[in-house]
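Colleague: Listed next: structures, encoded as structure tokens.
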Structure 1
Amino acid sequence: MFVPLSQAHLDEAAAVLALAAATEGPWYRTASVIEDAGSALRILSREWSGFELMPEPELAALVNRVTPVDVARFRAVIELQQAAGVRVVTVLDQDYPINLRQIYNRPPFLFVKGPLQEQDAKSIAVVGTRQASDRGRELAALVSSRLVSHGVTVVSGMAQGIDAAAHRAALAARGRTIAVLGTGIDRVYPPEHARLAQEIVDAGGAMVSQFLPGSGPTRFSFPMRNAVMSGIAIGTVVVEASATSGARLQARLALEHGKRLFLVRPLVLEQEWAQRYSHRPGVRVVESVTDILAALPEVGAPPAQLTLR
């Protein structure tokens, strides 16, 4: 059930957004400072003695770029989104995704439509190319439907191709799926996936975005989205991806984050980059969905094999 933020919580969240928007450089540094302080309002009040994550001159410059008008503006943004059934979750909140909190480049906030649940701690990202083959879409659907049947939340990026196949298969299997957007929460991309986005929320899943409402797609937003997809999940399955695909970037990010990385056998046979990755520590080449589940002891392996070919 959606519950609007209390006034105190709303003020704190608005301060988080204002500090993030005023940041020159990666927002994740500011996320760490806010989390360390335990309050964005405390930072704006210049109560930052003992901080080590950002030099005091840099922190002072950041605070000087934030005005009360900025905080009020972001308070209005949050209230407007709440009226549309969207809430903001910051690094200060208990329900900030537990896996995402553990990566170095976590965003300071997420806009969320739909519930975040405890079971999302057991999430797997299923990703791949937008220009997917029929076989690639079939593999993505197989992986997703099998994962959700064992209580795993499927995370993907709402793109054409592999992502859409993963989301739709999770829904068809009556499982839980989270869509991580490369745009603002109010701008589904591609636009033709607006219905899919609504189906995800209607089925009890969630849409999340680290971008301010109204933000459109950019060449930088999708790599940032890949980082959040990797962060929310405990591992990433790459189904089909070329050397220039964002899914390859997510494979690298998954290893940087200390996550599990699963490469399906056909991908390794066909892509040189996947062959190189297959020899790295933390990477598992999988022949079946059972191989993925077996690597997740908290899930447990099913008795039947479903081969990924």
Structure 2
Amino acid sequence: MRGCKPAPDIMKPISIGKFRGLQQISSRRGTFTALALDHRQNLRKANPAFTDNAELSCFKLDVTSALAKYATAVLLDPEVSAAQAVVQRTIPNQAGLVVALESTGYTGDTAARRAQIIPGWSVEKAKRMGASAIKLLVYYHPDSATAPEIEDFTSSVAEDCRKHDLILILEPLSYSLDENRKLSSEEKRYVVVETARRLTPLNVDILKAEFPLDITEGDESRWMPACKEISAVSSVPWILLSAAVDYETFLRQATTACNAGASGVAVGRAVWKEAVTLTGDERIKFLRTTARQRMSRLTSLCHALATPYTHFYTSDAPFDWYKTY
């Protein structure tokens, strides 16, 4: 088409539907700052009132209403928040909707974990209800006996997303093969980087990655090389998840990750966790002041420093595209 420069050979062609989905969940520059609110069991444990679905839903809608305007996308679950947020119009027009696919927790042994889709839920239903993207969480260790099974599971979901033209955001969570100890910082670096190497070629669209060192790692000189390793092996854009670290720590992690090639962040409790135990006006005040300032600062940071998805993907629109779409 006139006025359009050809895309570099290194960029991956992507369908019109998926390209549109990327636009809907990103900033004008093509970076991501997703407000993560798909938490379920950990929120119920943090506040006994949230064992009631209505109370948990109310909390999530309060957070969405206060903060989604300052994010590029909001990540919700289908059980108590995604449809409710649509019906109550708490998701602003400029923010994309990402919906979780997986059940909370895992099945199998602690050293050989398995994931599963929420019963009664599917990629096809997420597409029909208006989601721009799916988020799939899997527990993965490259040396686990269940690693091949998780890879096949991921590929299967990726095929469903291809069929329905829906962006797939993959969130692999690391774990130790020794149930009596957690991963050391060096072990976590190996697992997170190797996971990116193995899983991003499985037709996922965005990798939602853990910080590639233990959160107690005090030597910040190691942060940049570890994050650059993810960028070097990931074949898709990657965004950093907050993993319940405090806000100031996550801000430093996000700055490092974006300078190392990340395309943004998905942030939850680092922004809003104090609101979990607040109610009424106190909750709303916190969300509209402290939490909103945090969210805005992260969005500005990602917009300025993160690598746009347009460095990875391109799409073509010949005038007869619709005939074979």
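What follows draws every value from the coordinates through simple rules; no lab data is involved. All figures in this text were calculated on a predicted structure; none of them were measured in a lab. Cβ atoms are built from the backbone, for glycine too; each structure is taken alone.
Colleague: Quick check for you: by relative contact order in percent (Cα under 8 Å, 6 or more apart), which of 1, 2 is greatest?
Modeller: Largest calculated value belongs to 2.
Colleague: Another one. Taking distance in nm of label points 7 Å out along Cα→Cβ at positions 141 and 165 as the quantity of interest, name the structure among 1, 2 where it is greatest.
Modeller: Once distance in nm of label points 7 Å out along Cα→Cβ at positions 141 and 165 is tallied for 1, 2, the winner is 2.
Colleague: A value of -13000 was derived for helix-only ellipticity at 222 nm (-39500 (n - 2.57) for each DSSP H run of 4 or more, over all residues; to 500); which structure in 1, 2 was it taken from?
Modeller: Going label by label, the one that fits is 1.
Colleague: Shifting gears a bit: From 1, 2, which structure was FRET efficiency 1/(1 + (r/R0)^6) of positions 109 and 261 (r between Cβ atoms, R0 = 35 Å, to 0.05) = 0.50 calculated on?
Modeller: Label of the source structure: 2.
Colleague: Determine which structure produced the value 18.6 for mean count of other Cβ atoms within 10 Å over residues 53-60, calculated from the coordinates; the candidates are 1, 2.
Modeller: Derived from the structure labelled 2.
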